[in-house]
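There are structures below to look over.
Read the figures in this text as sums done on the coordinates, not as results from a lab. Treat the numbers as computed from the prediction; the structure is a model and nothing was measured. Cβ atoms are built from the backbone, for glycine too; each structure is taken alone.
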Structure 1
Amino acid sequence: MVPESSAAARTAVLARIRQGLAQPAPLPPRPDFGAPVHPPLPADLAVAFAESFVRAGGVFYYCASEAHFAEQLGAYLRAQQIGRLFAWEPALQAVLRAGNVPFVADETDFLPHADAGLTTCEALVARTGSLLVAPATASGRRLSIYPDQHLVLARASQVVAEIGDALHGAAARYGPRLPSLLSLTTGPSRTADIEKTLVLGAHGPRRLVLFLLDDAPDAAAAPNPA
């Protein structure tokens, strides 16, 4: 025989269940499929990119001119004690020569002494802080992947809002001769596959450094930041 108190409790529970089933659950609000997925970016895409890039683990330098870039690059190489900087793109080599920055222009001792590689990139994505890199330049594929540090010289005019904008720009630039590989680099190479311990430089450069050259018309007249 079931105790009276237990029977009353069971009756009350069953009554609440029947009441709940009689009242259908409210439907969730209808999503607005036309609304943007991400919040709007600020008007200054270069600032948005710099913030996203640093948040992803990159090292950022602003350069008011090519001379300022050479000055900051030289100071960085000395501070990091980088013995060999490899730069294979002719335009970059011209900038380095003008700024008296030593570099290796070919593959001499590249494999055993790939301390750092300097390349350009296709675009800078403000949303994610990513660099779009293609092997269509003289840097090829190895110079942005194999060295311990990947250094990049880019221009503020290369900043776009979204990844799609960067890909569309590359497609328009190369047309039917689109490179066989386009890489989106977001911060230094990292992995936490082994016991969730973060390791930098596991599959590529341990450090990603960007020198952003301000190519606005009045940039050359602006004073160099301290």
Structure 2
Amino acid sequence: MNNILKVTKYQIKDMRNSLIVFYTVIISISILMTILSIRYSNNPDANVGFGGFGLSSAIFIFIAGLNCFKSNFKFMQAYNVSRIRFYFANIIALIIMAVVMAFIDVSMNNILKNVIPYQGIFEQLYKTSFILGDILWSFGLFMFFVSLGWLITMIYYRSNKVMKTIVSILPVVFIVLLSVMDNLIDFQIWNGILHIFTKLLGFADNLNYYIAILSFGISTIIIFGLCFLMIRKIPIRD
């Protein structure tokens, strides 16, 4: 357990600088948005409004997931940290990161909307400003994206050059084939996929964000399970 906590601290320290830079940029943009909003607030011809930073945060944490494995895993292996301990330490670090980002994002949303015309992505989607719901939804969204990034980077890490090419091309080929088939059957495939995602995100149930939180949670658990299966016997590559 002590080794897991040490690795967790190392992972958090490795992520900390990127997180500071990201939110420095976001806060700078927020200040600029506030200045512009105040400047043009008395102009009847100007309609200044701003949307949520949640999507930017989701992209950032996805990239963080892509970068949380390879170099740190090789470093820990050099110090005889077992794969399983690294796995659990990484999960703890990613959870902490997602919690911190969820709280920062929701706090910024509530500060900004009291100063300028602003709506966070949660409020835009679910038409509510319930703070606890926003925190839980943001945490679930961030955990899904960071775990997906981790899984993708592990797949690439385990693959040789041929497999990396196949993995990179396969989604494009799949989408093209799916689109061709969809045109032949009056767009029933994409409509069906859209219906499934609408259900999973709670849009089909009177904008029920709890369904989305549950969907994010189950998806993250499944992804972490796949990561566990992959890391057990993962080789050390250059």
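Matching task: 17.9 is the computed value of mean count of other Cβ atoms within 10 Å over residues 111-118. Pick the structure from 1, 2. Write down the numbers at each step before the final one.
Numbers: 1: 17.9; 2: 15.2.
Here the read-out was taken from 1.
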Item to check | At a computed -9500 (helix-only ellipticity at 222 nm (-39500 (n - 2.57) for each DSSP H run of 4 or more, over all residues; to 500)), which of 1, 2 | outcome: 1
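Name the one structure among 1, 2 that log10 I(q)/I(0) by the Debye sum over Cα atoms at q = 0.28 Å⁻¹, for residues 127-166 alone of -1.10 was derived from. Before the final figure, lay out the partial values.
On the way: 1: -1.10; 2: -0.87.
Label of the originating structure: 1.
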Item to check | Comparison of 1, 2 by distance in nm of label points 7 Å out along Cα→Cβ at positions 39 and 175 - largest value held by | outcome: 1
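Given structures 1, 2, which gives the highest value for mean count of other Cβ atoms within 10 Å over residues 159-166?
1
Check the numbers for Cα Rg over 2.2 N^0.38 Å across 1, 2 and tell me which is largest.
The structure with the largest value is 1.
For percent of Cα pairs over 26 Å apart, for residues 87-206 alone, which structure out of 1, 2 has the highest calculated value? Spell out each step's value before the answer.
Numbers: 1: 25; 2: 47.
Structure 2 gives the largest value of percent of Cα pairs over 26 Å apart, for residues 87-206 alone among 1, 2.
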Checklist outcome for this item: P(r) over Cα pairs in 5 Å bins from 0, in percent, for residues 7-78 alone gets 3, 13, 18, 16, 12, 10, 9, 6, 5, 4, 2, 1, 0 when computed on, of labels 1, 2, structure 2
